[in-house]
Each structure stands twice: as structure tokens, then as C-alpha cells.
Structure P
Amino acid sequence: MDLQVTDSDLLNSTLIFAFLSSILVIPLVLVSRNDPFAQAKWPITISSGILWGIFAIVAVIGFWSLYYQYLYQPWMRWITPLDAFLYAAIGLGMWWLAVKLPGSAVLWFVLLGGLEGVLEHVIGIYGLHILEKVPWLEDVSAFPVVAFSFFEYTFYWAIIAWTAYLLTRIISWVT
């Protein structure tokens with residue numbers, strides 16, 4: 001395989017995801033006040049489960065031979081849709097904590113999502129040894145991967161927060 005990622009590549013990707021995240025997060029914070037977000041318990045839970053389920057399925061289908069085959073048994077790709085339940089619970093937990101913290105709950109939610117991504121990648125680096133097992137990551141240091149993961153996941157969780165916001169608005173219009 002000719003693909004090889006470097007620390008510099010990850011730095012550039014981090015900057016791109018930081019920019020994309022800010023494009024999503026800044027207007028989200030402005031339109032989603034704490035009260036509507038505090039009422040978004042089930043929209044957050046549902047959005048987290050459905051969207052992360054889709055993200056996981058797309059990742060496994062699109063990147064099995066490039067990434068996941070080095071870490072997981074082949075049968076594990078068939079249980080990937082069950083990630084929906086795990087991420088629904090994670091989203092609910094992050095929502096619960098975010099509405100308890102001072103300031104913008106939706107901003108806290110997205111930042112907690114970034115921290116959740118950091119935790120996942122730290123587990124991947126030190127628990128699953130992705131930097132040693134995945135050939136195209138062999139020349140990458142841990143820190144750039146962890147930094148990238150924060151902004152990558154703030155982007156994903158901001159999409160989920162927007163989806164939940166829209167679901168909350170639709171529910172309020174219908175009822």
C-alpha cells in the first residue's frame with residue numbers, strides 16, 4: 001500500500017476539522033439556547049444512535065480493508081450496527097452532563113463529544129495499538145492523532161446536535 005500518513009498530514013486535517021467544526025458550532029450556539037437544548041433529551045438520544053450507527057456502518061464498509069481489518073475480527077463488522085445503541089447512551093450521558101454545566105449546554109455537549117473522541121483514540125493508540133498495527137499510521141506520533149480526534153469528533157457531535165435541534169423544532173411545531 002502506498003498510503004502513508006504523516007504528523008504534518010494530521011496537522012492539516014486537524015486545522016480543516018477545526019474550521020468545519022467552528023462553522024457548525026458557532027451558529028448552533030447562537031440559535032440553540034439552553035432551554036431548548038435542555039428539552040432535547042430524546043432528540044439527542046435518537047440522533048446520536050441513528051447518526052453514529054450510520055457513521056459506523058459507512059466507516060466499516062468504506063474502510064474495512066484500509067483500517068479496521070488490522071484491529072478487529074471479520075465477524076465484528078456484522079455487529080457494527082449495534083454501535084447505534086452505545087452511541088445513543090453516550091449522547092444521552094453527554095447531554096445530561098452538558099445541561100448541568102454552566103453556560104451554553106450545546107457548546108458543552110459538542111466539547112464533551114470532542115473529549116469522547118480523544119478518549120476513543122487514546123484507547124485505540126494504547127489499547128488497540130493502531131499506530132503499530134495499521135500500516136499507513138506507522139510513522140505517526142500519538143499526539144497529532146489525539147489532537148485531530150478532538151476536532152473530528154466535535155464536528156460529528158455538532159452534526160448530531162444540529163439534527164437534535166431540528167428534531168426539537170419540528171416536535172414543537174407539531175405539538
Structure Q
Amino acid sequence: MPVVFTKSAAASALTRSLSALVSLIVGACFLAVHFFVPDLHLAVEIVSGLVVIISIWMTFKLIREAIGIFQSGEAWRVEITDQYLLWHSPVQEIMQSFKLPMNNLKTVRRICYLAKNSKVSPRNKYFLELHDGDAIEVDDKLSGISPRKVFKALGKLGIPFHEDIVRHGADYKVSF
């Protein structure tokens with residue numbers, strides 16, 4: 001019996017639209033600094049200008065992705081059968097769909113990167129490791145379906161699921 005995960009086009013488009021809205025609000029806040037704070041230092045003006053430009057770029061990118069997903073009308077879909085792992089992306093420009101034979105799948109891995117003595121959120125990377133030594137990275141921000149859910153389901157089906165933690169950064173803490 002296949003295991004199936006889906007996320008509708010409307011839900012994916014809504015998620016990206018909300019992210020675009022947040023990006024736009026951040027850009028507007030930094031733009032407001034130029035108008036409401038007199039006599040800013042040049043470095044502050046340059047940095048806030050760069051933030052506004054990046055915010056506008058991210059907003060347009062996210063809106064374009066949301067429109068592409070909504071127009072396709074297709075759902076993100078991951079199906080695990082006895083023979084294949086099928087990962088379907090409704091918009092190929094965001095993530096390429098793939099079909100992987102289960103007998104070629106050696107293990108799945110999540111690597112969590114933590115910064116020592118930092119309040120920075122951990123970064124996760126997900127990999128499908130194949131018997132021939134290759135690895136396919138699945139980006140959790142672009143994949144539509146949480147790779148961790150899929151990897152746990154694969155673990156229940158006998159594919160080893162490894163979770164590693166990598167710490168990086170200085171061994172000292174600076175506090176004020």
C-alpha cells in the first residue's frame with residue numbers, strides 16, 4: 001500500500017503569498033527610515049537601501065512562484081510505493097520532480113547545522129543517498145512537502161534515516 005503526502009496548490013500559493021507580504025512589510029519599514037529619520041549616517045542609508053532592494057526582489061520572486069503554483073492547479077505530491085519514491089512538483093522551475101527506484105535508495109539523512117553560542121536558528125539539509133554514492137539534496141523550503149515527514153515514513157519502511165548535528169562557530173560567548 002503506497003504512502004502519499006500532498007499539499008494543495010492553494011495552500012502552497014498562500015504560504016508563498018504570506019512570505020511575500022512579510023518581505024514587503026520589512027522593505028517598507030526600512031524605506032520609512034529614509035523619510036522619517038533625518039540626518040542618517042551614509043552607511044545606514046546604504047544598508048537600508050540594500051534591504052529595500054532585496055525585499056522588493058524577494059517579494060516579486062515569491063509572488064511569481066505563488067502565481068505559477070496557483071495557475072498550475074496541481075498539488076505537491078510525494079508517493080512512496082514498493083518500487084519507487086515519486087516526488088512531484090507542480091512548478092518545475094521551483095523544484096524538479098523526480099522518480100527514484102526504491103532499490104537504488106541506500107539511506108536518507110538530515111543534517112542540522114547549529115551555530116555554537118548563537119541565537120541563530122539551525123539550518124537543516126536533507127539528502128537521499130544512493131547505492132552508487134550519489135546524493136540528492138531535497139531543499140525543505142522548496143520541496144512543498146516536509147522532507148522530514150517523508151524521511152520518517154521511509155524509515156518505517158526499512159530505509160535507514162540518519163539525523164546528524166554539526167556544530168560550528170567559536171567556542172566562546174560574547175555578551176554585553
Structure R
Amino acid sequence: MKTITESEKIKVRRNVKFEPEKGEIRVLGVRCFLMNPVPSCDKVDMMFGTGGEVIVHNTSFESGYEFFDTIMRNNPEKTTEDLLTELVAATPELGWGIIRTETVRESPPIVKVTVKNPVAKTVRGSLKHLVVSFWAGVFSKYFDKRLTCKDFAYDEERDELSCVIST
């Protein structure tokens with residue numbers, strides 16, 4: 001199956017545009033910003049317990065879904081596959097770690113997402129949802145089908161967080 005990060009289409013630093021004179025960072029024309037999410041997720045977990053995972057999953061999911069939808073609207077000349085490839089290529093520049101996606105099956109969709117050097121070096125708490133739920137939203141838009149994260153794993157030796165995104 002195709003793994004997006006192994007695609008020859010990926011070129012370093014072509015997808016993120018830093019405009020310090022405007023105080024902006026843009027990914028494929030969509031504005032974003034950088035922050036350390038760990039303290040926020042820790043606080044959500046302290047306040048809401050396991051309910052914090054639901055909150056972070058849903059907000060990250062919606063963020064990914066809307067982000068990819070906006071990217072698609074801002075780049076109508078590009079295919080959704082090319083936009084997905086470019087978005088995956090942009091993630092290291094934004095500090096998300098190195099994302100690898102593998103479409104295991106297209107109908108119904110099953111995608112394996114692996115994050116090398118992730119922000120979340122655990123499968124406990126809401127932090128694990130921050131990155132992978134974002135990708136569940138992206139792939140939900142990409143496949144036009146609601147998907148969710150399942151089967152979380154963290155390999156400490158390889159420093160990789162992974163999950164399966166499916167129906």
C-alpha cells in the first residue's frame with residue numbers, strides 16, 4: 001500500500017510559509033500558529049479526567065477536518081491526493097514530528113498513522129489525541145466519511161506513536 005511520506009513528491013520546506021513581517025505562518029495558504037500543547041492537555045486531563053480525551057479528540061478532529069477543507073478550497077487546481085501529500089510534508093516544519101501515513105484499505109477506509117518523535121510520548125490521557133485526531137479529521141474530509149482513532153500504541157525504543165484511523 002502507498003505510504004505518503006515515502007512519496008517522491010515530498011520536498012522539504014515547500015509547504016510552510018513564514019511571514020514574520022505579518023506575524024503569520026501559513027500551510028498551503030491556511031494560517032496557523034505554533035504552541036506547546038502539553039500543558040493544555042495536562043490541564044484538561046486534571047479538570048475532566050477521561051472526559052478530557054473526548055474534548056481533545058473532538059477539537060483536534062474538527063481542526064483537522066476544517067483545516068483540510070480550507071486547504072482544498074484555497075487550492076482548487078490541486079488534487080486532494082497532492083494536497084494530502086503536501087500537508088504530510090509540512091508537519092515536520094510545524095514541530096508535529098515526522099508523520100507517516102499508510103492507506104491500508106480505501107473502502108471502507110483504514111489508515112495507519114505513525115508519528116516519529118511525537119509530542120505525545122504516551123498512550124495515556126488526552127495528549128495522544130492531539131496529533132492523531134487531527135489526522136482523523138483530515139482523512140474524514142479526504143475520504144468523505146467520518147473516521148476515528150483506534151489501537152493507539154507508543155514504541156519508546158523507536159520513539160513512535162501510532163494509531164489506526166477507521167470507521
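Derivation of every value follows stated rules applied to the coordinates shown; laboratory data play no part. Since the structure is predicted, the reported quantities are computational estimates derived from the model, not experimental observations. Cβ atoms are built from the backbone, for glycine too; each structure is taken alone.
Observations on the structure shown:
- Structures P, Q, R were shown, and relative contact order in percent (Cα under 8 Å, 6 or more apart) at 40 was computed from P.
- Parent structure of the calculated result 0.40, given that FRET efficiency 1/(1 + (r/R0)^6) of positions 48 and 104 (r between Cβ atoms, R0 = 30 Å, to 0.05) is the read-out and P, Q, R the choices: R
- Entry that produces 3, 14, 16, 13, 10, 10, 9, 8, 7, 5, 3, 2, 1, 0 once P(r) over Cα pairs in 5 Å bins from 0, in percent, for residues 24-95 alone is calculated, selected from P, Q, R: Q
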